[in-house]
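Engineer: Listed after this line are the structures, all set down as structure tokens.
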Structure P
Amino acid sequence: MAEIRMGLVGCGGMSQVHLRRFHALADRLRVTATVDVDLARAQAAAEALGAERACTDYHDILGDVDAVLLVLPHHLHHAAGIDCLRAGVHVLLEKPMANSERECLDLIEAAREADRVLMIAYCMRYHPLVVRLKELLDAGAYGDAFQLSIWTEQHTEYPPGHWTRSAATLGGGQLFSHGCHYIDLLLWFLGEPVEGTHLGTNRGTPWMEREGTSNVTIAFQGGRLGYHYGTWGARGTRLGYSIHAHCEKGMLEADITHGRLLAHVGQREELLLETEAGKHTENEMAHFLDCIETGRTPLTNGPDSLQGLRVIWRLYEAEERHAVADLRGLGLAPIDGPE
């Protein structure tokens with residue numbers, strides 16, 4: 001198939017994570033334009049990627065690209081995503097999809113009307129360790145999984161005035177901004193959620209308006225339990241990024257930080273897979289290109305991504321009431337939720 005012309009919209013810090021994907025897939029796509037409100041950043045990204053054009057307004061490139069990667073502050077996802085889709089451009093949209101349910105539904109509908117791919121950049125679903133862990137759990141290789149825990153410990157502190165410090169522009173706190181990756185994984189691994197709790201705090205992360213540290217526990221159909229602990233306040237870590245799946249016949253450990261998948265059975269430890277550390281965003285981009293070329297629905301599509309955000313919104317709302325959240329029935333059928 002013809003080479004796909006790609007635009008990179010947003011050339012700040014997060015865009016640097018994505019540069020390897022463009023180089024790894026140079027035989028399938030060509031970055032033709034870069035966009036940032038800071039023209040110097042757009043020009044620097046264009047030089048790094050060999051793009052022909054750098055500008056400050058994404059509207060200016062929509063007639064010259066087949067697809068875009070949108071790496072923007074969360075409160076800008078909705079407007080930019082809608083404009084690109086309506087212009088007939090496929091969209092790979094950084095997580096979270098948007099800051100409200102209404103905005104998410106608008107994006108899903110715009111993609112349907114335009115018959116264009118809308119994929120949400122939940123890159124962890126495409127990580128080799130996570131993919132293999134999912135295969136082992138689905139196959140019951142170590143028996144039935146009854147508890148799956150995810151830790152993400154990091155120090156993330158942006159300067160005063162940065163959009164990530166505001167709950168309005170971020171869309172919430174650490175759970176909404178970063179934990180959405182891992183709520184998505186819990187749903188992917190464990191199925192339909194039933195009920196759950198969230199406790200968050202900005203103690204230790206005073207730069208955050210909302211929580212910088214969060215603890216989530218979710219009960220799933222069939223009695224399985226899922227847990228996620230995330231912090232942007234870590235001054236040191238031992239667990240780093242890791243996933244532990246406790247099964248009837250052993251425990252599977254995805255050590256994301258060091259690129260290892262391990263099985264622990266009794267006192268025996270077995271290395272199942274070793275891979276390069278990092279986010280492996282090239283796998284995510286390859287899937288996006290596959291979906292453009294074949295018309296298939298992305299694994300991390302709009303409706304499924306909305307389900308994960310609905311879980312977070314319900315957890316937030318229940319936390320305010322000091323209650324357990326009812327997480328049943330969070331499919332695409334409209335529900336009462338935040339606007």
Structure Q
Amino acid sequence: MQTLLVTGGAGFIGGNFVHQAVADGLRVVNLDKLTYAGNPETLAPLRDNPNHVFVHGDIGDRDLVSRLLRDHRPAAIVHFAAESHVDRSIDGPAAFVETNVVGTLALLECARDYWRELEGEARSGFRFLHVSTDEVYGSLGKSGKFTETTPYAPNSPYSASKAASDHLVRAFHHTYGLPVVTTNCSNNYGPYQFPEKLIPLVLHKAMVGEPLPVYGDGRNVRDWLYVGDHCAAIRRVLAAGRVGETYNVGGNAERENLTVVKTLCALLDAHQPLADGRAREELITFVPDRPGHDRRYAIDASKLEAELGWKPSESFETGMRRTVDWYLDHPTWVQHVLDGSYRLQRLGEGAAA
């Protein structure tokens with residue numbers, strides 16, 4: 001049975017990946033620091049599964065990471081662990097540099113040393129897969145899409161920290177020969193997403209009839225990718241991606257933020273109307289924009305489709321329906337998340353850390 005070391009596997013994308021990998025017969029050693037966005041309840045269905053080993057720890061702990069590699073002998077490292085919310089990076093950039101840059105460096109050094117000790121097929125087959133974001137490319141105009149050769153132009157502390165980690169991964173391949181692959185994805189959505197992000201935030205507020213905050217004029221455009229499709233893409237890149245290459249992963253679903261919010265309102269109105277009969281669109285409230293808010297992202301994922309045969313299975317419409325259904329069917333998970341320190345308040349208005 002193949003073993004993977006997954007970092008950040010109690011988070012949103014990492015948690016979905018872990019569920020998918022274990023269901024498909026892989027063994028996962030799951031290393032997560034359990035910061036605010038790491039939720040053990042996401043992993044509750046795997047609690048008694050012998051093919052899931054959870055380890056509470058930090059990717060920056062070299063002794064711990066080295067021991068996990070030595071004891072479990074993974075065939076690959078899949079690196080999700082990251083501080084990931086732009087608004088939080090505006091208020092406190094230092095944590096993003098510490099985890100996304102310094103932590104990734106520590107993990108890469110451990111991976112390099114482990115890989116050098118491997119022999120034969122274990123050595124030639126080993127991979128370090130780094131999961132990154134389209135935000136490293138900056139902001140697009142009204143036309144065009146990000147490709148794997150788009151120059152980096154990060155505009156937030158978050159995207160700058162991810163760009164730095166991408167460059168470190170590339171450097172470890174070119175300098176030391178470490179067999180790496182990198183994926184840069186568009187905006188994910190789906191089950192188990194922490195409610196500071198747009199879709200779960202709007203869902204939680206809309207369920208109870210609270211105002212729905214939309215930044216600026218709501219015309220910022222993102223390419224929306226269902227998290228299950230993203231996880232499938234990562235698995236495909238892990239299995240067949242070319243060493244040293246980058247693959248963009250997108251959902252072919254560009255939508256303005258305002259359109260996303262209105263879609264959620266319509267789906268909730270159909271499933272669970274408000275007691276007073278109001279349409280939830282009436283709850284939309286425009287608020288001052290985020291500092292430095294990128295206007296448009298769009299991913300060209302044609303390389304991934306042409307080389308590896310991947311394309312998203314969910315459309316924007318089907319993915320959104322699945323997402324709304326999941327949140328309505330899992331009120332306990334939602335409530336326990338909101339019992340913590342985050343209370344759906346706005347973050348990222350430029351305050352000092």
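Engineer: Taking distance in nm of label points 7 Å out along Cα→Cβ at positions 112 and 224 from the coordinates of each of P, Q, which one would give 4.2? Walk me through the intermediate numbers first.
Structural biologist: Values: P: 2.8; Q: 4.2.
The value was obtained from structure Q.
Engineer: Using volume of the Cα convex hull per residue in Å³, for residues 104-151 alone for the comparison, can you identify which of P, Q gives the largest number? Let's see the in-between values first.
Structural biologist: On the way: P: 138; Q: 101.
Going through P, Q one by one, volume of the Cα convex hull per residue in Å³, for residues 104-151 alone peaks for structure P.
Engineer: helix-only ellipticity at 222 nm (-39500 (n - 2.57) for each DSSP H run of 4 or more, over all residues; to 500) was computed and gave -12000; which structure, P, Q, did it come from? Mind showing how you got there, number by number?
Structural biologist: Details: P: -9500; Q: -12000.
Label of the source structure: Q.
Engineer: Now a separate question. Taking Cα Rg over 2.2 N^0.38 Å, for residues 160-279 alone from the coordinates of each of P, Q, which one would give 1.38?
Structural biologist: Q
Engineer: From P, Q, which structure was distance in nm of label points 7 Å out along Cα→Cβ at positions 192 and 216 = 3.2 calculated on? Display every interim value, and only then the final one.
Structural biologist: Details: P: 2.0; Q: 3.2.
Working through the options, I get structure Q.
Read-outs: derived from the displayed coordinates by stated rules, not from any lab. It should be emphasised that the depicted structure is a prediction, and the values quoted were computed from it without experimental measurement. Cβ atoms are built from the backbone, for glycine too; each structure is taken alone.
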